[in-house]
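Some structures are shown below for you to check.
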Structure P
Amino acid sequence: MPRSDQGVTKERYMLIPRTAIFVRRGDEYLLIKGAPTKRLWAGKYNGIGGHVERGENILFSAQRELLEETGLLADLWLCGTVIVDAGDTGICLFVFCGEAPRGELKASDEGSVEWVGRAAVLQLPVVEDLPILLERIHSMQRGDPPFAARSYYDQDDKLTVVFS
């Protein structure tokens with residue numbers, strides 16, 4: 001099908017692909033605390049991840065982001081997708097889980113990384129969907145069917161996540 005037949009219109013989502021990676025070790029997750037100089041999420045904890053660059057597939061992007069932001073490699077698998085309605089455009093967030101990290105943990109320009117117990121997440125400054133996503137993926141294992149979700153901002157600019 002040629003590009004002109006792809007059906008791109010203003011009424012349909014225009015999506016920016018991103019990855020979110022949650023490497024776990026028992027009941028702990030490797031999280032990044034955003035550098036104070038970051039435009040978004042400065043000082044807040046989040047999963048590892050970022051944009052999928054043109055020409056990358058989502059798994060390669062997740063592996064690249066994990067290595068760049070933490071110095072680690074891990075066995076990754078797709079846990080789910082979240083379509084984030086952000087107004088005129090949207091985000092397609094590909095959520096990965098990982099285990100068996102290898103390498104030497106290091107910080108990056110994006111922020112510092114640390115292992116955080118699942119229960120401690122609620123006591124930390126976090127991006128608003130982090131506790132929701134961790135709750136969803138915590139019991140998932142490699143081979144489980146991936147979840148599908150969408151999120152949107154309400155009238156008060158509060159994020160709501162709905163799982164299918």
Structure Q
Amino acid sequence: MDVFEAIEKRHSVRDFDAGREVPSETVETLLQAACKAPTAGNIQPWRFCVVRRPDLKGELAEAALGQSFVSQAPVVIVVCADLDVHASAYGSRGAELYALQDCAAAAENILLCATALGLGSCWVGAFKEDRVVSALGLSRNVRPLALIPVGHAARAGSQPEKMAYERVTSYL
């Protein structure tokens with residue numbers, strides 16, 4: 001699947017086929033794609049937690065305001081930012097903006113790659129950050145930014161209608 005087709009087909013999947021695992025090699029492919037994302041100053045602040053343990057996925061689902069589909073996915077990739085690496089190069093702007101931008105680009109690469117591989121995924125940003133930090137034992141400088149449940153979709157879906165670019169674009 002080319003990138004344009006993946007962009008057209010990508011949609012949030014919240015219902016996974018629990019009987020179908022995602023092989024480790026496939027997860028590695030997703031992570032390799034994430035690490036190809038653009039990054040300010042080539043700092044690469046992203047850190048990834050690959051969660052397969054049912055107890056931890058349950059804790060993540062609870063932290064995600066009870067979104068149970070998080071625990072039903074075979075794997076959850078938690079995209080985190082190491083804020084110190086950007087702060088050391090760019091000060092507060094690096095920690096407060098560049099690290100978030102870089103990790104958002106990495107998360108989007110995961111979503112598009114998952115789609116291209118025939119997998120479903122969802123970007124989950126609604127969660128209690130302190131609970132995710134606690135569940136995963138993250139250090140104080142590592143901030144979780146997105147939970148990405150990944151698996152085979154239980155049913156077909158489609159991308160919701162998006163605004164036409166003409167509505168949101170100015171030419172100056």
Read-out helix-only ellipticity at 222 nm (-39500 (n - 2.57) for each DSSP H run of 4 or more, over all residues; to 500), computed value -4000, structure in P, Q: P
Read-out FRET efficiency 1/(1 + (r/R0)^6) of positions 14 and 134 (r between Cβ atoms, R0 = 25 Å, to 0.05), computed value 0.30, structure in P, Q: P
Origin of the derived value 9.0 (mean count of other Cβ atoms within 10 Å over residues 6-13; candidates P, Q): P
Distance in nm of label points 7 Å out along Cα→Cβ at positions 78 and 142 - highest-scoring structure of P, Q: P
Origin of the derived value 1.00 (FRET efficiency 1/(1 + (r/R0)^6) of positions 118 and 150 (r between Cβ atoms, R0 = 25 Å, to 0.05); candidates P, Q): Q
Which entry (P, Q) yields the derived value 26 for relative contact order in percent (Cα under 8 Å, 6 or more apart): P
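Only the coordinates and a few stated rules stand behind these numbers; no lab work does. Computed from a predicted model, the values in this text were never measured in an experiment. Cβ atoms are built from the backbone, for glycine too; each structure is taken alone.
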